[in-house]
Structure I
């Protein structure tokens, strides 16, 4: 059974092993955590220093007491009715088996039912179709907005996606206008 819990400092030694190559690392971090390879220290700096912050929530997904996924939820600005997924990653040994989808669903449950936001957003690189399809399967839809990131081998297009909560029912922006 998959569950999520708050990130702990010791989780870093497992998570840093999941990016086996530079491309995977940059798809996951967009360069925000520095250069490849990721170190335990840099992951701790990116997460632990913010644990007591009420606008940043790092989580891990756990299956039978083993860490199998990681993500953060954070407020993207001053507005409190939106959270944004970031640094979403699943252990590469279990990718493609539904863990990412379940982990995201649990993150959405926290965002909508516990924290009470009405919108959750994220960005995914166009060259990461597996992640895109996972997000889409959970219910995220493209906003039409995009950003470009300068990466080592050129520019990468980042697609913005979002999902809304309407009285316990997930939907897209189109439903909001009904």
Structure II
């Protein structure tokens, strides 16, 4: 081995999953980590399980609303349900903060959104072309600002959802 060869991986480094993580847990972790529709066979490989086991657990996650499936593709592809993840985040916020704290946070976020709208002269961050002005530093600054603006918009959605959940005793609509 030369000094440029990578060090051989130990058994400890090769383990991708904690001891005791069952197949369902591994499939769940994989599906939450992917960002595009993925064949169940590939998910099985990532989760270190058989394709049949992955498909069984993915179908269970579909029933739970955590995952979406495209059965028309061959093989069927699965992707995480972003709406479920947003609901989960909003529920956490509703549990951790009071309605007043949530309202204060929304007001602060709306103020930041207004600042971005004024800075860029539009209400939609997707209207912005970050590459049409200046040098590398300016492009980087614009990319960062647009990304943060999109995060502010997402956070407003989450905190508004959290307010609804909090004001309706854990439900989206009044009982």
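A short reminder: the numbers here are calculations on the coordinates, not readings from a lab. The shown structure was predicted, so the numbers you read here are calculated from the model rather than taken from an experiment. Cβ atoms are built from the backbone, for glycine too; each structure is taken alone.
Check the numbers for FRET efficiency 1/(1 + (r/R0)^6) of positions 40 and 152 (r between Cβ atoms, R0 = 30 Å, to 0.05) across I, II and tell me which is largest. Don't skip to the answer; put the middle values down first.
Numbers: I: 0.85; II: 0.25.
Checked I, II; max of FRET efficiency 1/(1 + (r/R0)^6) of positions 40 and 152 (r between Cβ atoms, R0 = 30 Å, to 0.05) sits with I.
Comparing FRET efficiency 1/(1 + (r/R0)^6) of positions 48 and 136 (r between Cβ atoms, R0 = 35 Å, to 0.05) across structures I, II, the highest figure comes from I.
Kindly point out which one of I, II the value 16.6 was derived from, the read-out being Kirkwood radius over Cα pairs in Å. Intermediate values should be presented prior to the final figure.
On the way: I: 16.6; II: 19.9.
Going through each structure in turn, the value belongs to I.
Identify the structure, out of I, II, from whose coordinates helix-only ellipticity at 222 nm (-39500 (n - 2.57) for each DSSP H run of 4 or more, over all residues; to 500) was calculated to give -19500.
On the way: I: -6500; II: -19500.
The correct label is II.
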